[in-house]
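Before anything else, here is the set of structures, which you'll find just below.
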Structure I
Amino acid sequence: MTSDAVIQSAEAPAASDVCDVSNFSEVVLPTDVPLSLDSVCEEIARRRDTFTQLKHVPRDVIALFKRAHLYRAATPKCFGGTPMPPAQFLRMIERIAEVDGSAAWVASFGSANVYLAALPLASQAILYASGPDQAFAGGLFPVQPASVEAGGYRVSGRWRFASGCKGADWLGVGIGGAPGTKPRMAILPPSQVEIVENWDVVGMQGTGSHDLRVDNVFVPEEWTFTRGGQTQVDEPLYRYPTIAYAAQVLAVVNLGLARAALDTVNQMSGGRKTTTGAPQLADRAYFRIALSKAEARLRGVQAFFYDTTETVWDAIMRGDQPTPDQVSALRLTAAEAAFAGADVVQAAYRLGGIASIYSAHRLQQLMRDAMVVTQHAFLGEGIYDGAGSVYVGATPFPGYI
């Protein structure tokens, strides 16, 4: 796919108007009747097996997410969005994850528009010209070299793990500049990107995390930004730590999966005969003890997760800049939510007994999905090292804070 095409700027406001974001406060919102999250979850429950078969969440379901305002939750107010406090958005993703992990993972990228706030305001005006409900997806790694040309970059390469790419309105790819500089992300319309459908995994099968390929496309400078770079939007959400938030929206999926696992095994505990004729699960002391311990573990990490989120948000709303300790705490809560959630799912899986080994069993599905979450680079064991470094006053690894 060789192209010199660039994103058209005919609809962009005059440069003299761009810096006054109040000019974009009258964006016309879609006329679709808003949809409740419960209604969305009912549809997800009905179709989650289809997501696995397709290996992605189809566009008509993405449209339901938009009607539930998940894809305007990180769109600036000045472009017609309704930015949500992080805890509110995270609870919505957790609720979806109780129904399906892949759907929640894709819906979580409704938060990704916080990245796009680093684009020039004129570019954002074009991006949101058709409305605030824009689905963004992309693959940052492996960062590919891009040649610098007058006014922009010549981009070619292949990128991995572009979750939700088949339902995206805009796609991003990671490009490198001079040695030692942070990677940039180039934004392109889907027509300039090839989706290489190679998502063949055991868990999170419905996320559609395929590869992206771009061949010799020119991307103007104003359609690139440093991921996690300086925001161009002066609104509270865009002062919340960007990379920490990106980790949180993924980690919270495991809190939802954990709740679903405990509810599932609890429903299995009585009302049916066991295979061997032994007492029902609810009548066994070991089952009751393990179930209550898992419940306590889940509620404990939920409290830590949301308390930390709300503490940082309250500081931002007071006009304070998040401290390194607070940013570190957010990253720690994300890693702990991912691992604790997976531990709870595993505990429920063990309590489910022989029935849970079947591939179609709900506990088996939850187990596979939860293990995938813990493998994400934002949520690995190294995050604990970063948090420990901050605690003891040492320098954490680059990019942690």
Structure II
Amino acid sequence: MSHLTSREGYTHLIERLNRFPLGAPPSQTLYEILSLLFTPKEAQLVSLLPIKPFKTQTAAQIWKVTVLEAQKTLDTLCSKALLLDIEQEGSSTYVLPPPMAGFFEFTLMRTGGHVDQTVISKLFYQYLSVEEEFIKALFTGETKPGRAFVNENALSPQNSLHVLDYERASHIIESSKYMGVGMCYCRHKKQHLGTACDAPIDICMTFGNTAHSLSKYGYTRLVEKSEGLELLEKAREHKLVQFGENAQSGVNFICNCCSCCCEALTAARRFAFLNPVETTNFLPEIDLTCNGCCQCAQACPVEAISMVSAHDPQKPKKMKATLDENRCLGCGVCVTTCKDHVISLKERAKRIITPINTAHKTVMMAIERGKLQDLIFDNQALWNHRAMAAILGVLLKLPPIKQIMASEQIKSRYFAKLLANIK
């Protein structure tokens, strides 16, 4: 009986995680991951927590324990980076982060910790890279969870007139109240698998309340903006791509990604048809004088550049670079790699729309994935919330309503603001 009760707690936790717009498809591997990260009791308790941020008193009421008991459990979960502790006006507000980008990564943003990191690395690899359901679910929908940042060293003076502040990784660093640096989850995982590259590993960037919470428990270290800018330049020297949260403000993370270890870039190559990473507003333009040295193709993290015949009758073996615009991230790595300076950036014909903030992005993704009801009625400890969420879920699946909800007007920031005021 105790075995069944234990399994039931993890089943409920998986159901809770799948109320996020970014869920986690059930599998035996996911169950094994969660059983390493959460005790059976923690899994059951976390499954009852709201999606939106909550106070200690809310958790105590849901769990039917004293505030002191709830506080102790919340502190333990925060120490394992399974919850984030956000300080607001002298008191703590808690939030359960999604699996990605969230507590999956946090687990490997430092050495040691509360789990066997070799075992968890193998499970993450199995779940994220071998089993395809999670990655496909992660990138379903028009609104993507992450976006590429343009390499500012690749921008011409003319480009610089058109690039907006939120498109610059340097602006995110300079404008954030807190900045934390931790281990790169992807390369750390590959170290445990024996396949890591030699790119810098202590270079994963978090910002704002996320950085502050993780630093309290040793998952990141807080750094000054000057050090953050130095790390950014170091990443660019190693031809790493800046990949961060798909929002204009309140960006919580920027990863410095290599093509061999990074799961986002791997997904961009494997599932290019899903367009898993939101692009920048730029595209490379290759001059006709390209001599076909192949360096840009080798540097491209998503294999958007290939070499074809130059069709030069005087030099029949001469090659030239060609671009697949549908695969290109617009990161600009190819521009900084080209020693002959025959590649430059141009603006895309249609500008990419970036969500205003995390709330706006979350609402857009929830609508596209049919999970808006879970955001509105997110306290599953209350039977009336569960009932209303079920009813609304059925209504939102009706073809005419689904079409209306998918419109740009409904997915606007005004709807996000309305949702933020729903208690």
Structure III
Amino acid sequence: MSERNRTVPRMGMVGGGQLSRMTHQAGIALGIDFSVLAADPRDSAARVCGDVVLGDDRGLDDVLAFAKACDVVTFDHEHVPEPVLRAVEEAGGLLRPGRRALRFAQDKLVMRTRMAELGAPSPAWRAVSAPEHVDAFADEHGWPIVLKAARGGYDGKGVWIADGPEEAAVIVARAAAEGVPLLAEEKVGFRRELAVQVARSPHGQVAVYPVVETLQRDGICHEVIAPAPGLDEEKATRAQQAAIEIAHALDVTGVLAVEMFETAEGVLVNELAMRPHNSGHWTIDGAVTSQFEQHLRAVANLPLGAPGTVAPYTVMANVLGGADPDVYGRYLHVMAKDPGVKVHMYGKDVRPGRKIGHVTVTGDDHRDLLARARDAADYLRGDDQ
């Protein structure tokens, strides 16, 4: 227990990215003693958090030492190796989510196997390690197919579309040379992509947010509309129920993001993330309880907050870096043109295509909100000067 205030748990978050930064912001209002393990003092959270431990956020010695100084540890990424997580738990460290739950977000083969056991609706898939495995899968499900790295992929990285045997063989050979296990998935003919955030506490209380629509380009989430416009009520309920059932079955503690495909028949589970997620950033301005506060409540085993919306619609647009690093210099135009836009920047060095912040707008007309959010995000990037 922290020496500074033994009535408040010392919460540690492994990883110094923007998720830690925004979780830290939520923790200030709750009075939580928050610490972050960051790899670099220039990391997003390290720039603002008052208690920063610098070290390897994936290395055994540094993660173990960090956990020993905290009452409970959570994560802003899924990349801490399983042996490190095991060592922390064997040393008495409290991880939320725990090692057994995290493996389903770390390894897509493990996740897909468990989804099949649970009967969760999912794309057809198969583990593959040779071109003939891919060809056999494509014979059943048709070209093109999706090839995914089982571990380590995010924001479109580690995901490839193969249109035929020759292209697939190149991907398989490259993965084999790098020691990357692969799985093949059918290329789903979906109507749109959806996501559901559900929070679960150690004693099993859950709170589920509305189903949102995510708009992706080049494997990166660019915009989110909450709730998903025109989604059939029954289909939305099934999606939320599926997320709740997965959270219980995997014994998740904290926020679980379930990314889905909407098809003519229903919804299919695509990916899982056991942490606050880009598709839930809208909750800061658009929900009674943000996903970041909710994650802290769950991890600290506090009663969960109301997940309802504060407006008919909220739209979030990611701000990606452009060629001009002077984002702050563009605030004047954005804020003067549309005072209703909320700007959230992550304190990250600007690089083209890098997520450096997001904007949100709330109101009644999701089409108007989307246009306003895009306009603000584009201008902050430097596209509309």
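Every read-out reported here was derived from the displayed coordinates using simple, explicitly stated rules and does not represent laboratory data. The structure presented is a predicted model; accordingly, all values stated were derived computationally and were not measured. Cβ atoms are built from the backbone, for glycine too; each structure is taken alone.
Some values worked out for this structure:
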read-out: Structure (I, II, III) behind the derived value 17.4 of mean count of other Cβ atoms within 10 Å over residues 71-78; value: II
read-out: Of the structures I, II, III, the one that 0.05 was derived from, the read-out being FRET efficiency 1/(1 + (r/R0)^6) of positions 63 and 375 (r between Cβ atoms, R0 = 25 Å, to 0.05); value: III
